[in-house]
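Below you'll find the structures, each written out as structure tokens.
What follows draws every value from the coordinates through simple rules; no lab data is involved. Computed from a prediction, not measured in an experiment: that's the story for all the values here. Cβ atoms are built from the backbone, for glycine too; each structure is taken alone.
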Structure I
Amino acid sequence: MFEFSMALWAVVMGLLLDYLFGEVRRYHPLVGLGIVVRAIEHLLCRSQPVQRGGEDSYVAPSKYWQRACGVLAVLLVLLPVITLAVALQYLLPSNGLCSLLVAAVAVYFAVGCRSLVEHAQAISKPLLVGDLEASRVALSMIVSRDTSECDEREVAAGTVESVLENGSDAVIAPLCWFLLLGIPGVLGYRVINTLDAMWGYKNDRYCHFGWCAARLDDVANLLPARLCALAYALCGQTRVALRCWWRQAKHYKSPNGGPVMASGAGAIGVVVGGEATYFGSTLTRTSLGEGRPAIAQDIDASVDLLLRSIAVWLLLLAPFALL
């Protein structure tokens with residue numbers, strides 16, 4: 001295990017690499033991981049009835065069988081990564097330049113701060129000049145909902161939600177797990193989060209097969225999401241953010257998205273949530289935050305809130321880097 005002071009310096013260096021270079025465009029490890037995940041899914045995910053016995057005899061896999069296959073699939077992806085990460089960290093000295101650089105690169109590959117900011121700007125810039133169609137297309141790249149009929153308020157609210165929630169998933173959570181468990185922690189978290197993004201849908205195919213990935217992601221984000229929500233509150237309208245978190249988060253469908261988005265929306269003084277279209281169905285979600293409906297300018301405000309939140313945690317932990 002790395003010394004905490006060195007781990008903190010690795011976080012700073014990893015964030016600096018992300019700021020300078022952004023997301024790796026080619027040969028990103030997650031691309032290779034995605035290929036492996038799809039292969040395992042093709043092998044184990046069986047949600048449709050399969051033929052048994054006679055020509056007209058079909059049996060649908062039970063939900064327990066699908067869940068068991070989902071658990072096995074998660075283990076087949078996660079355990080090799082954890083094993084390699086533990087071996088790598090064990091072989092590295094607890095301090096030294098080589099260890100610092102390897103750890104910083106691990107953090108760099110795991111976080112997606114610049115990528116998130118760039119996606120948000122790709123939506124806010126056309127929206128600010130009245131190009132609603134371009135902003136709809138850009139929003140569709142980062143959310144699973146139908147954006148083709150979104151008005152300006154819905155595009156702005158959807159982007160603010162995405163920035164606030166992904167600020168926890170793509171930035172705060174990887175950093176938290178790295179500081180807690182080093183390279184195995186950050187890589188393990190990134191694998192879990194990727195599996196949830198690929199299998200964690202509540203549709204006919206993944207409802208039971210993706211159950212394990214979704215629950216594991218909920219557990220992995222339990223602490224980081226609340227640290228993120230606290231940072232959002234400290235960096236904005238603190239009393240409003242804490243009030244929204246306390247009153248609204250428990251009613252939201254996601255146990256971790258609720259605190260993050262309620263606190264973040266309250267911190268910048270807007271309301272998000274409400275109706276949204278997913279896979280052809282309109283869902284009414286809990287409204288989160290307090291104040292007016294989100295507008296285009298609030299996208300930049302949500303990005304600023306995320307960046308200030310990262311800075312706050314780094315400043316709070318900075319004294320430990322000097323020990």
Structure II
Amino acid sequence: MSLSIPVIDLEPALRGSAAERLRTGRLIDQTCRHIGFFTIKGHGVDPVLIRTLRKQAYAFFEQPLAEKQRVAPADAGTPRGYRGLGFDSLARGNALDAPADIKEYYHFGRERWPQTPYYTEGEGRRYFIPNLWPASPAGWAATAERYYLALEKLTGEMMQLAALGLDLPEDFFQDKIDRHITAMRINHYPAQAVAPAPGQLRAGAHTDYGLLTILNGENKPGGLEVLTRGGDWIPVETEPDTFVVNIGDLLMRWTNDRWVSNTHRVINPPEGTAPDARLSVAFFHHPNYDALVECIAPPGLAKYPPVLSGEYRDLKYRQTRV
């Protein structure tokens with residue numbers, strides 16, 4: 001496989017042809033065995049919605065810090081709202097000692113859920129948390145909810161294709177993601193007016209934690225790179241109306257390492273380039289909190305012990321806090 005990120009057109013599979021769905025599933029399987037990253041087009045998400053969310057996000061992050069901090073959570077352990085520069089270091093989630101990442105972000109989850117015990121009692125209260133939204137920009141919350149629901153639909157369809165690619169029943173993952181705890185982060189990497197500290201990146205080398213990450217970014221200096229199995233860092237380009245997809249740790253465990261959750265990072269702009277901010281929108285698709293992730297492998301050949309989805313995510317969140 002060449003040192004580039006494959007592009008997969010989902011449109012034929014999403015139109016419903018069984019043969020196209022199987023073909024696409026096998027293409028995803030082939031890609032994820034090698035690098036675990038690919039770009040998708042033909043995904044069906046309204047490009048106007050994507051552009052509106054990004055425009056409103058830039059408007060939020062360009063406000064004074066005091067305004068942004070109005071929607072920072074009072075409890076440092078609550079994953080909702082605004083987080084400023086220096087809050088976390090993603091590399092620490094992979095046991096690497098690294099400085100804080102040069103980014104700020106806005107973290108939110110689903111906007112509403114059924115008022116039943118799974119969501120409102122016990123462990124559910126740790127994951128189904130009200131979002132914090134600023135007064136400005138107006139309409140940002142509504143746009144973000146529409147985007148979240150569109151990506152929820154897309155990831156549900158992609159997990160069906162993933163099952164086909166893994167030679168599993170198409171609905172294998174359905175009862176494990178029907179009450180998912182997916183979170184979104186809108187990451188803002190400010191223009192760098194001063195040199196970073198030694199070893200400091202916009203986002204340190206890390207893997208993601210869940211099933212799939214669906215990322216919308218922009219091609220600007222200081223962007224996303226992925227580490228190949230051969231040890232090379234290669235850039236990941238994304239057009240405004242496409243998404244980059246990567247496999248997370250839980251899906252790698254589920255497939256018993258058949259698919260790879262690859263290390264990636266966000267580098268700093270090269271010296272001599274004009275300082276420019278960059279924004280990315282990440283949808284971290286994560287199974288139901290009580291989903292048991294067990295390796296799909298013959299008896300005695302599992303590489304990982306079973307793990308509960310929610311417990312794994314909580315562990316990774318704790319590891320990355322500075």
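Figures for the structure shown
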quantity: Test item: helix-only ellipticity at 222 nm (-39500 (n - 2.57) for each DSSP H run of 4 or more, over all residues; to 500) calculated as -22500, pick one of I, II; calculated: I
quantity: Structures I, II, by mean count of other Cβ atoms within 10 Å over residues 250-257: label with the highest value; calculated: II
quantity: Rg/Rh (Cα atoms, Kirkwood Rh) - highest-scoring structure of I, II; calculated: I
